[in-house]
1. To which of 1, 2 does the computed value 1.00 (FRET efficiency 1/(1 + (r/R0)^6) of positions 181 and 197 (r between Cβ atoms, R0 = 35 Å, to 0.05)) belong?
2. For the read-out Rg and Dmax of the Cα atoms in Å, a value of 15.3, 45 was computed from one structure; give its label from 1, 2.
3. Here FRET efficiency 1/(1 + (r/R0)^6) of positions 109 and 157 (r between Cβ atoms, R0 = 25 Å, to 0.05) has been calculated and equals 0.95, so which of 1, 2 was it run on?
4. Given a value of 2.4 for distance in nm of label points 7 Å out along Cα→Cβ at positions 29 and 101, point me to the structure among 1, 2 it was derived from.
5. For distance in nm of label points 7 Å out along Cα→Cβ at positions 117 and 189, the calculated result is 2.0, so let me know which of 1, 2 that is.
6. Any idea which of 1, 2 comes out highest on mean count of other Cβ atoms within 10 Å over residues 37-44?
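Nothing in this text is a laboratory measurement; each read-out follows from the coordinates by a stated rule. What you see is a predicted model; the values in this text were computed from it and never measured. Cβ atoms are built from the backbone, for glycine too; each structure is taken alone.
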Structure 1
Amino acid sequence: MTTDDTSLVGGYQPVTLSMGRGEVKCRLYAAPAAERGVVWVGGIGGGWDTPARNLYPRLATELTGEDVASLRVRFRDSRDLNEAVFDVMAGLKYLETLGIRRFGVVGHSFGGAVVIRAAAAVTEVKAVVTLASQGYGAGPAASLGPRAALLSIHGKDDEVLVPESSEYIQKVAREPKRLVIFSGARHGLDEVADRVHRETRDWLLRHL
């Protein structure tokens, strides 16, 4: 069941997904008549965290102009991988009720493994982007291609998760896939925010 707040704040509509396992707070960036949609999640810090200098709200707003809706999902428990995957899948199901038929998923850090696992379980997911992802829990990347295209972005100077985490993900994944490692970039990828924005946007639009 969903409970929607019809007010618009900062370009998004607050949405609460109410289920037996608790409430999942979301932010919907609607695109009228859209058949493509993206779910965005942060990392273990929880809340509405976003990498690359507010990449998520900036790009979610921008994509509405391309007839792509977006749903930012806040984890109920950002330290429980299985529950976090459940949250993303709940978000995908909600977008489906709005007429979305092709999905993209984007996750940072812990969220990278989360979106990979959700994408492996939902065949309508066609594009996956991981940003400074952890490798733990990301093994299902092996089952994504060729149905879903996987982009992995990492900072060479990541102080939290080494870039080898994304290298592992790409090693087990099948085509189509792409690995981008930015020199001088740390875990939050703020140093290369514009380039991350461009890579993520182009990947989503190409494969959705």
Structure 2
Amino acid sequence: MTDPLIGLLERSRQLGFLGPGPIEAHIAHALAFASVVPADPARALDLGAGGGLPGLVLAVRCWPGARWTFLDANVRRTEFLREAVVELGLSERVVVITERAEVVGRDPEHRGGHDLVVARSFASPGVTAECAAPLLSPSGRLVVSEPPATEVDVRWPAGPLTELGLGPAAAEAVPLPDGSVVHLATLRLTNPAPDRYPRRVGIPAKRPLF
């Protein structure tokens, strides 16, 4: 019998939301996010949830008590995610929002409300940090998928991160059973994000902080 999660990720690929490679490898990559989170989150958000990674995998296979928000501005992708949430029986603890992150970051329902934000292919580090920091609760953690062989302190400079209330980025390398390695950056919110962030829709990408 096919695992429903695998079937949904295969459908995500057919829709053009998921890249090449074995579905099992995509799942293993998503599970690597959980290995660098020291405590079970109560409330988590997948920034740019897209085709379901890593959010769907983490919601199904990790932290059964966590409440999730899947955030993406693309209507087709969020329609798929809503169907997936129903099919996987996650409706009671997963909400899908079709909206820009800059807007949700100023929504009182979400600003400062998540102890974990994850991002796999959302945007550049500067845009990701600006959109994620306002969504984090005190001491909340941001975990971002990184390309291999990069210097995390160069991609995530300390000065602009401090401006957003984020501490320094830490590089994490998570080995997988197939011999590959997942590279992640983890950042913790040390102070509330200033009220001026995030800036208006589109501005973080047009004028990134770094």
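1. The structure behind it is 1.
2. Among 1, 2, the structure yielding 15.3, 45 for Rg and Dmax of the Cα atoms in Å is 1.
3. For FRET efficiency 1/(1 + (r/R0)^6) of positions 109 and 157 (r between Cβ atoms, R0 = 25 Å, to 0.05), the value 0.95 is produced by structure 1.
4. Value 2.4 for distance in nm of label points 7 Å out along Cα→Cβ at positions 29 and 101 corresponds to 1 out of 1, 2.
5. Corresponding structure: 1.
6. 1
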